[in-house]
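Enquirer: There are structures below to look over.
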Structure P
Amino acid sequence: MEFYLSDLLGDAVINQSKEKIGTVLDFVITDISATLPRVRGLVIKRGINKEAVFIPYSDLSVISPKLVKLTTDLVDLTPFIQRNDEVLLAKDVYDKQIVDIDDRRLTRANDLLLEEAHHVLVLKGVDVSVVGILKRLKIPTPANLLKHNIIDWKDVQFLGGPSPMKFKIHYKKLEALHPVDIARIIFEGPGYKQGSRVLASLQDPIAADIIEELSPKLQQNLIEAMKLDDVANVINQMPAHKAADLFVTLGSDYFKKILPLMSLAKIEQIKSLLNYPEFSTGAYMTTDYVAIPSGMTLDQVFTHLSKIEQLPDFMLYMYVLESEFANKLVGVLSVYELFAQDRRSRVETAMVKNLIVSHPQDHIKDSLKKMHRYNLSALPVISRNNGNRLIGVVTFRDAVSYYLPKRWKVRIRHVLPILE
């Protein structure tokens, strides 16, 4: 049997002897991130002082839109105090923002649908329609004009409200979306404080991807609302060239505070990028790429890729090195060839040996021209004077940002000194 929460709130609560002992104030669940959160019990208000008292679900014999009946005359009159793991449906979920995972949109919980079956009461769905609001206001709605719009709870990501919640919210459903969608959803409604709490709760690689998708202004407002430890964790997961861009956005004063919390390896990567001239290829390249030794078989490449915790966002090519211990570039293996060739083949037979490369000192326009001329989506960047040593990759997507406003002079003048 299904019930809307709005139909149950305010119901009379009677004991086994059919004496009224109070009215329904709220329902309690403990795991709001579950597929079907179970109701542990209800909170009633009783007496002249309207004291809140908890009734376990096991003490209920009848639940209906007219009344709630208990199986006993004995009620624990201890005043109800909400615990940290408890969620009150009316108090904590009504009117709060939720994400419709299927439609990738932000909406609001206007009413809640409960279902009772086999002596278990669960939160089944959310009504996001106008009907949900009208029912709570006790305004009659013609059935043929307005209809409920129910989203199953399994397809809902609860975001919470503007104030910190006592209970912990897990964001596994949200993490399944594309970072672009998550960025849009978080900042369409919740605001920076709540958005920073959501972001800090996501896995670091996902949080880093989301920040990369934001405009500089949104990045600044969001990060300034986050704790320094959380920001450092996110930046350590970002590609160095994206982290360098973030340095410019936030300014040197902010990063003086955060540098002690960052990994030394990430700081060194950022320093190396910031040292390149303003419009050089080195200023636009990334150190986030996949390199493999030439002695591997293609089957071993698949195994190698499966062990990489997070692959680069843009990976049409893998860069083949002379050996596992040498950084000398000897070839490029495309993802297409990886799948097209016999997996027993060796990398050196499937790779392209006639390399089209760029150098960090080359003007970025020259690298763009090469990519256009040879129909490439990325170029390996090698050291000009150090025997084809691979130092980075420049993608077409990053290179075309040359035609957008850049602040490399500001970056080098104000940010680089604090890294020394």
Structure Q
Amino acid sequence: MSQKSKKSTTEQYPQEAAERYGKLVESSPYAIVIHIDGKVIFANKAAAKMVGVKNIEKHIGRSIYDFVHPDSAQLVKDRMALIQKGKTPPTVEERFVRLDGSSIYAEVTSIPTIYHGEAAVQVIIKDITEQKLARQALQETNQALKAIFQASPQAIIALDLSGKVTMWNKAAERIFGWSRAQRVGNVLPIDQGRSEIKQYLSATVKGKSFTNIETKMRNNRGLVIDVKFSTAPLTDSQDKVNGLVAVLDDITERKKAQKALEKSESRYRSLFEDSPISLWEEDFSDIKTFIDCLKSAGIKDFKKYFDEHPEVVSTYAKMFSIIDVNKATLKLYKAKSKEELYDNLPKIFGRDYDNFKKELVAIAKGKKQFETECINYTIEEEPRNIYLKWIIPKGSKETMAKVLVAVIDQSGQKK
């Protein structure tokens, strides 16, 4: 090979290498920028797309700080200083500004280089905005979940597959008495009702969920407490069950209150049923609603209104409903059953609505009790001179959904 031929080949290789490098840079999915003393002298298509410019040539010569977010300006200056000292700075995360004013997050690698014979800096920029925002959203979600976990009034407990506690919130500390440090890494303190709870936990780690299961457990003082719990399996990134979470409510006081209420209700029902006086439980809520509507329509003199509208009174007379009556009521009206009594109410009350009008006026005036004397009839149509009194118990004063009525037969006295 001649000397001339060797020289031609030697000159060709750098040219071909430069062309290949140029194509590689232009086709790179990462933004690549070259700057000298902070002035942009080259940027590829990916860089143009990243900052939102159509013609990158118009922006050649601009300062790199025109595209650097103020939050990252000092970081860029510090990295430039390292390069000037001949050092290569590590890859870092920086924030940039697009042409439309929006910002992006990027992973930046800066490398000292020679460009057309001059010392320059080649910057490779990977847009990580989506990943960054996703991480931020995940962090915010985790922080919110941690806050909910600690602030929850319910005990939240997580177990691994061996049954050891991995999470134990403040409510769990309050309900059971053990601190987080005392329980994490140890098995769940199950004693009372152990076999039942174990069955639910075993089924949960097999993928099942349970809600509102009531059972008994013990606290750190050995006292039995009533709890209601729900469970769900925990899974890893591959959707494999790696534990479970349980949410527990201490319902001990609720259970005590429920038993006391049941006992009180039982005592009340006994007194109600066995009273020698006729007692009724009635619901006036529909009547109360309609009277409130009349008030909204501007009616003030209800006695006058009901006197002038007897059809309204007869309609209202059909609107109250009976919740229950006692044995003495059946005896007074000679009914064999409650059903027979209810079927014969029009016969029992008759069609004289004067006393019922008085009741309506009392309701309209907001009275909490009412009394009157009137005539009722037995199912066999025998008249009864009665004294009637009703009161509204606590809890029903706003709606009148429950009204207690006492009826005393005065027929013998009237005679």
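Quick note: the coordinates plus some simple rules give every number you see, no bench work behind them. Predicted model, so just to flag it, every value in this text is computed and none were measured. Cβ atoms are built from the backbone, for glycine too; each structure is taken alone.
Enquirer: Assuming -12500 is helix-only ellipticity at 222 nm (-39500 (n - 2.57) for each DSSP H run of 4 or more, over all residues; to 500) as calculated from a single structure, say which of P, Q it is. Present the calculation step by step, with values, prior to reporting the outcome.
Expert: Details: P: -8000; Q: -12500.
Derived from the structure labelled Q.
Enquirer: Thinking of P, Q, which structure, once semi-axes √(5λ) of the Cα gyration tensor in Å is computed, gives back 88, 34, 18?
Expert: Q
Enquirer: I would also like to ask the following. Here Cα Rg over 2.2 N^0.38 Å, for residues 275-362 alone has been calculated and equals 1.23, so which of P, Q was it run on?
Expert: Details: P: 1.16; Q: 1.23.
Checking each candidate, the match is Q.
Enquirer: Comparing P, Q, where is FRET efficiency 1/(1 + (r/R0)^6) of positions 219 and 267 (r between Cβ atoms, R0 = 30 Å, to 0.05) highest? Working shown, then result.
Expert: Numbers: P: 0.95; Q: 0.40.
Going through P, Q one by one, FRET efficiency 1/(1 + (r/R0)^6) of positions 219 and 267 (r between Cβ atoms, R0 = 30 Å, to 0.05) peaks for structure P.
Enquirer: Consider the structures P, Q: one of them gives 77 for volume of the Cα convex hull per residue in Å³, for residues 227-282 alone as calculated from the coordinates. Say which.
Expert: Numbers: P: 77; Q: 113.
The structure behind it is P.
Enquirer: A further question on this structure: When FRET efficiency 1/(1 + (r/R0)^6) of positions 155 and 243 (r between Cβ atoms, R0 = 35 Å, to 0.05) is computed for each of P, Q, which one produces 1.00? Write out the running numbers ahead of the final one.
Expert: On the way: P: 0.50; Q: 1.00.
Answer by label: Q.
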